[in-house]
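Peer 1: Heads up, there are several structures right after this.
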Structure 1
Amino acid sequence: MTSLSLLTLEAADLTAAETFYAASGLGAHVSLRAAGDEPSEGFRGFAVSLTVPRPADVRALVDAAVDAGATALKPAAKSFWGYGAIVRTPDGTVWKFASSEKKDNGPATGRVDRVVLLLGTTDITASKECYVGHGLTVAKSYGRKYVEFAAPEGAPTLALYPLKGLAKDVGLPAGGSGSHRIALGGDGSPFTDPDGFAWEPAVVASAL
């Protein structure tokens, strides 16, 4: 089964990004490398989501990210689905922190149960067909609203979301342009999906 195994963020200022990700603790979930010359403006079309056990874990992640220099797009708060928050890091990456629990049920555990890469797509059906054609297995599919692919234990999960819906969810305009500033590492041959997200062999990505 083909699957996503590594997320590599590309930063215009690699030294600053390394400092931020080390200080915030988010570097445990991604690798970093220097960005190329292509510009990147606005929303980059993706978000990295961390699912955690408790609301206290959400707040701890937000506090660490903001203290290190991130901007809160949506403060920690209850929602229909649970408890969550959204931040944007200095390199421009959007991170979501979420717990299915709404009630404060204890101190932060420090645990991250799941990492999900949400890719915004202009045609979810075409993107789904592309990924299935490259060997990924669909785990969940809700028509044109959401698609999630199977992932091995401990690996990040890949999910597709309509671009405009994802942008609205994270609180940013959908009209970004230029480089996505992310590379998706996995097994199999390199390819680029219909929305311009590039896949590469995981061994190519350099670790943080």
Structure 2
Amino acid sequence: MNTTDNTTITSIDAVTLEAPDPEAAAAFYRTAFGLDSQVRTRAAQSETGGFRGFTLSLVTAQPANVQALFDAAVAAGATVVKPTEKSLWGFGGVVQAPDGAIWNLASSTKKDSAPATREFESIVLLLGADDVSASKKFYTARGLSVAKGFGSYVDFALPSSRIGLGLYKRRALAKSVDVDPAGTGSHRLLIHSDGGSFTDPDGFEWAPSSAG
């Protein structure tokens, strides 16, 4: 990956997840979450083990939608990592897709206001960083601005993006989804944006939006 392309990032349009069986992985995302163009799959390029250092989230308008997505994911073959439950911040649960990616399904509201659907408001990619300050500096140098941040967490402002982006201390990110932070090998993730090709300080690879 080219690490010298300093094109400004203004949006993320898709991610590619590597999987032992990419066709089955793609079928899972279509069936469980209705995702197609936002999440691509390809054959695994390299070995990986344990926590892959990132999470993907589907943020919904109400708890009923979280539960509908959660149930659909489990029915399609996902493993329950964290059962759905109410918390101080809202309602959510965590599943691991058959390809190994961790998905957080969440709503900031605690009460339903409409019949349940599998609709969601946004997709958010959280990258686990060994040094959040250094990674934040890396991304702001590429044109990203911080929407909010505190200590080990940064949320970037990407108002026109199909996928949101944040940074979280790797260990804290793993703890938030109840998984062991230990992991080795590839992230098995490629992020597609208008910001060119590069690799960040934590080894996350980026590619142009047109790349497959």
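Peer 1: If you work out distance in nm of label points 7 Å out along Cα→Cβ at positions 38 and 70 for 1, 2, which one comes out largest?
Peer 2: For this comparison of distance in nm of label points 7 Å out along Cα→Cβ at positions 38 and 70, the top structure is 1.
Peer 1: Where is distance in nm of label points 7 Å out along Cα→Cβ at positions 94 and 142 largest, in which of 1, 2?
Peer 2: Largest calculated value belongs to 2.
Peer 1: Given a computed value of 2.9 for distance in nm of label points 7 Å out along Cα→Cβ at positions 78 and 110, which structure among 1, 2 does it belong to?
Peer 2: 1
Peer 1: Have a look at 1, 2 and say which one yields 1.00 for FRET efficiency 1/(1 + (r/R0)^6) of positions 118 and 174 (r between Cβ atoms, R0 = 30 Å, to 0.05), as calculated.
Peer 2: Computed on structure 1.
Each value in this text was obtained by applying a stated rule to the coordinates, not by laboratory testing. These numbers come from a predicted model, not from an experiment. Cβ atoms are built from the backbone, for glycine too; each structure is taken alone.
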